[in-house]
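In what follows, structures are represented as structure tokens.
A short reminder: the numbers here are calculations on the coordinates, not readings from a lab. Because the structure is a prediction, the values reported are computed rather than measured. Cβ atoms are built from the backbone, for glycine too; each structure is taken alone.
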Structure I
Amino acid sequence: MAAVPGSLIGAILETEARAPGTPLVVASDGQPSHTTLAEVVAAGRRMGTRLSDSGVAKGDVVAAMLPNWREWLVVAVAAAQSGAVLLPIVTIYGATELGFILRQSGAKWLFTPERFRGVDFAALIGTCGDLPALRHHVTVGPEFDRLETEGMIADAVPCDPQDMALLVYTSGTTAAPKGVMHSATGLLAELASMRALRARGKQEVVLSPWPPGHVAGALAMYRFLCDAVPLVLMDHWDAAVAAGLIETHRVTTSSGTPFHLSGTIAAAGTEGRDLSSLEQYLVGAAPVPASLVERCRAQGLAVYHCYGSSEHPTVTSGVVDDPVEKQLHTEGRPTPGTMLRFVDDAGVDVASGEEGEICTRGPDLFLGYLDPVLNDAAFLPGGWFRTGDIGRLDAEGYLHITDRKKDIIIRGGENISSKEVEAVLLTHPAIADAAAVAAPDDRMGEIVRACVVLKPGATLDFEGLRTHFAAAGIAKQKTPERLTIVTELPRNATGKVLKHMLRLAG
């Protein structure tokens, strides 16, 4: 049976038939390996056939807690082949987040490394508690090899392109991660939008530093699978390695946070690397210093911003031909098919050009949250998604972000929920009251600062706080990197903590 038009597997097969030799380079521990789109697709289809033979049915969830490896792509093809929903999970998650995600999603299969960056994944899963839906945990090794190499390839399981195909989790502003559902239709619309914005008459070569557990990293992978864009991957960040990969593979396009970009430029200078092939760099997920953009432009590198989220991956984007002032100080203009509204707290449109909460609608908008309870607060009538960010459009249609309504900290592109950090702080026996806020950091953009009120007679030092967070089983990146002890937290008349005052005092 032929793949359903508009499905992920249909797009993958059409792309593989057109450009089977599209190259993939994966740098792990600084040692690049090479393969092609045809090899990845064949391996994924064999694995997908084995998944179907083992009882995976259309709509079942298959999780990949894998780094930027070839194996992630194989699992993505296998999920599309078998009609399953792919659930990418970032490898930094501890038992608390991982257990919640596996239980809520009902994932039946989980693919992980055996060990990666010091983590024993079998041991980690053993500390996640009861996982009633999970049937198989496969580590990269002999069993993975068998699934991708043995047996014949059957016809792909037909799927409705409007059904959920990808499930990603974001911490957002709540203590528990939120499951964000995307359809094949939405994902392919996002890829088409990027194709229209980035097309410059020659073949791109993309370097992606984004972990594929995030939507930005997953989309880089799908550009390789569905658009035949040559891809260079890094399984962990090393600025010197990135500069070397750009030089060796003549990378034309990359993306990242200011941390990634500034590190690459600095490393190229130190290592004597040639970055002349790099023509454009898309910066998102963190505030971008204008000085960094100006420095890049002086080297002939066009740097521009974008704005999006796990729910709506690319809402606005700059392009290389934008005026310098717009590249420096805006998030670009709406992507093809995307519409914006700006509303007040009551959901009423503000006057044109005034600041309001940004609401979006477009072909790549998510289907909704896996927990339907979250959808009521997330949408206005008519399917408008409330981003929680404050902004305005200027006279030329460029977006300016002026504030964040969401209470999040963006550390090196990673969204960290203040509420989640605060929940862990308040379990410490010495802490009576606590708030987590963003603190500026030259390297990461923002880091977590804990502002705490101690119980009478109690003491707390930074090492004690780090030990407490390590025992809580959450990602290390969420551990506060600054500690401020205060006598009381500033609050308004209704008792809400005035976090802007804490940020100013930091």
Structure II
Amino acid sequence: MTPRTGRLLVLAGVFICAACGLVYELELVALASYLIGDSVTQASVVLSVMVFAMGIGSLLAKRLRCRAAAGFGLVESALALVGGLSAMALYAAFAWTGDKGEVWEGGSRYLLVAFSLAIGLLIGAEVPLLMVLIQRIKRQDPSGAVSDLFAADYVGALVGGLAFPFLLLPLLGQLNGALITGAVNAVAGGALVFGLFRHDLSARGRWALLVANVTVLGLLASAAVLVGDFEAAARRAVYGKDVRIAVHTDIQEVVLTGGRNRTLDLYVDGHLRISGRDGNRYHRALVDPAMNGGRHARVLVLGGGDGLAAREVLRHRGVRRVDVVELDPGVVRLARRDPALSELNGQVYRDPRVRVVHADAFRWLRSPPRTYDVVISDLPDPVSTASAKLYSQEFYGLVRRTLAVGGRLAVHAGPVADRPRVFWTVEATLRAAGLLTEAYRVEGASADWGFVLAAGSPPSRTVLEPRRTAAPLPAGVMSAERTRVQGLTPSTLVHPRYAN
């Protein structure tokens, strides 16, 4: 083999290993954001810890330079094992300790930091060892060797970074994607050492490295065979034994438990969105105050792809059109086709007055086709980076432009008792957008919900006054004023004020 060919093979190995390393980083960020929430915090923790550990790993690699080939082979085997199994380990901790609440919240972060630290240490040890190996093929100026290695490393990181969201995640999912990446990592590292530098190893070293690689590949293959059963068992541990449907849409994981003879619950990304025990009370409390405040011929529902908010809207006479803006077509498809869920929402999507738009609510509101008498905001709680923009001053400014004269906006703002600062920040943000507000809360059998009714002008009646209408409010509606937190700053796109 010519030195030129040898250098190209080493750089190809650098390329593959760098791609695998970045996939591990993104796997940790994505899974931690899904399990823990607040994607900015999780990304910051993973990336900062990992970069710090890479520096420490580079220093520790000095001790392996005299046995660079064996050291590199063992580092890649360890990296493939730790990185490949990291997603399963995090998911297992979430599934079997998640019911302990604060135990999981604290322990998960320690586990996330531990994996970030271990993977960073191993990635950091790669380049110094590769620097030694590439110089053994052909001596060259150190600056040129470093430039070649880092060029291959950065290009590999680019490919890994693009492959994760566009290839691995949609086709394989998080668990299988990490396992396949680990297998590729182990094969690439082993092939590089045995193909080019086997003569640098003693006979015992070759056997030890071969056994290590075969063991790692065997463990990853076993995990891949069992991943379906593992995921099913983890789902039962998280959602109970009544899991009936679990689908990964292009946007999120949607799980349905129960059915016709049992309480129906709908979970989105591990969070309960609909409870059959409290669903009717929640949606009536969200919809009825806005609908009873004046005209309601044209209604806009933001989120609410499950159809339950639209069902409550259609209970009111005089509704001519309901537009549902839902980002995830998978949720609407499930609401149309699943017998239990479609029965719960009253087959609302068969009503010709209901029209569905699959779009991001923020973007859609920048150029809405018409104004609306009522806007219902049935969106996820504002405790993650993804949902914070839908509770920002800019977002409510767009909603205000969409309201017709005398129009009302009803906002689900999360639990009052558990997160009063979040709830009252939503209210402060609505006021900062120029809307008049009235906050109220409803206590369900298993939850505490906070809502804000907002309007550009005073509604014709307040939420809490007695009413004799065909759609009275559920029992338990009360003012939230006694929980008010003073002096809160509104949330904006560039400075979100919500925290998990």
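Couple of notes before you dig in:
- Per distance in nm of label points 7 Å out along Cα→Cβ at positions 111 and 367, the highest-valued of structures I, II: II
- Parent structure of the calculated result 3.1, given that distance in nm of label points 7 Å out along Cα→Cβ at positions 47 and 479 is the read-out and I, II the choices: I
- Ranking I, II by mean projected area of the Cα convex hull in nm², the structure that comes out highest: II
- Test item: helix-only ellipticity at 222 nm (-39500 (n - 2.57) for each DSSP H run of 4 or more, over all residues; to 500) calculated as -18500, pick one of I, II: II
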